[in-house]
Structure P
Amino acid sequence: MQHNNPGLEELTRQLLEFRDARDWRQFHSLKDLILSLNLEAGELLELSQWKPEQRFEEEATADPMHQRLQEECADVLLYLLLIAERTGIDLQSAAANKIAANHLKYPVEKSRGTSTKYTEL
């Protein structure tokens, strides 16, 4: 099993191989993949529930919380890869395009140090 920081394409290949060996594609409609992504994101969110912000920040870098965060982040990424593969989205290009769009929406001179939404700047 390869664990040496594979790129998104290799991760997707490994994930599809894992899925297909188990005949699970039949359970992976686009709707269900999106629902599953959100359920996993909810599990990530649940890790911080009821914890003061500073305490959670401190726990996040130490085990066992760091391990749990790592696992939930991985689950979110894996469902996102399945969604992207299913819909033909190149996540790296989409992310780069989104960063470029955000540069236009949030110019430094207007947005530095403020959380104001771009429509209100």
Structure Q
Amino acid sequence: MIIKESAENYLEAILIIKNRKGIARSIDIATELGYSKASVSIAMKKFREENYITVGDDGQLDLTEKGLEIAERMYERHDLIAKALIAIGVDDETAYKDSCRIEHDMSEQTFEKIKNYINSHMK
């Protein structure tokens, strides 16, 4: 399944916001990512059409199984890469910003190797 970086960011943001606040709405996504409300609205319409999310009558966004799979994969990458960067001395803020960029371009093989290394050395 190939999905663009911006779509991965949107889906991951929905997951993060729902975990933090209990619910996510388009305005929350716009605020979190610094995107315009119009851009988020267009993206959410596409995600609904492609079955990545559902939108309740109250505007609440929910990830479908398909959307959740992508969001959780991206969140795991983001978090693990940030932890790896912090472990080698990068400050927290920089590590999380950099991990957001790195997470999208890294191969599955490289990610799995980093994941295995971090899990075996950071317990």
Structure R
Amino acid sequence: MALTMNVETKSPGSYFVTSNGRLDGTTSPDCDARISSILLPSTKTTLIEMTNLDYISIMGLRVFLKTRKMIEQQGGHVYMINVQPQIEKVFEIANMLNGIRLFAGVSEADAYFDAMQKSVLESLNS
């Protein structure tokens, strides 16, 4: 099965990535190229929606590790949404979940970001 991806700009420096299919040795070069196109110094937030990601290999893990490393070096964050149990297990085995926030869905992620922004605004106004 092939991998399809969509990369959407949510706001300057914030991206929403959806991935569907298998992320393996065959599909990882295209995935890496698509993700690399958003790994800019201005990138601060990347949300990766994984509802339909069915499989990940070590080459797929490499893409996510590279993404996380580059964005965190720039002071940004990577968030994963709707991670399937088999994919989460692979991340767990590879010890890659440390420091990554997982969300059960887009609405949970939106609520979290809304609360964080309100908190910042409140601290600025006090």
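Figures for the structure shown
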{"item": "Comparison of P, Q, R by Rg/Rh (Cα atoms, Kirkwood Rh) - largest value held by", "result": "P"}
{"item": "Computed -21000 for helix-only ellipticity at 222 nm (-39500 (n - 2.57) for each DSSP H run of 4 or more, over all residues; to 500) - originating structure among P, Q, R", "result": "P"}
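Each value in this text was obtained by applying a stated rule to the coordinates, not by laboratory testing. Since we're looking at a predicted model, the values are computed, not measured.
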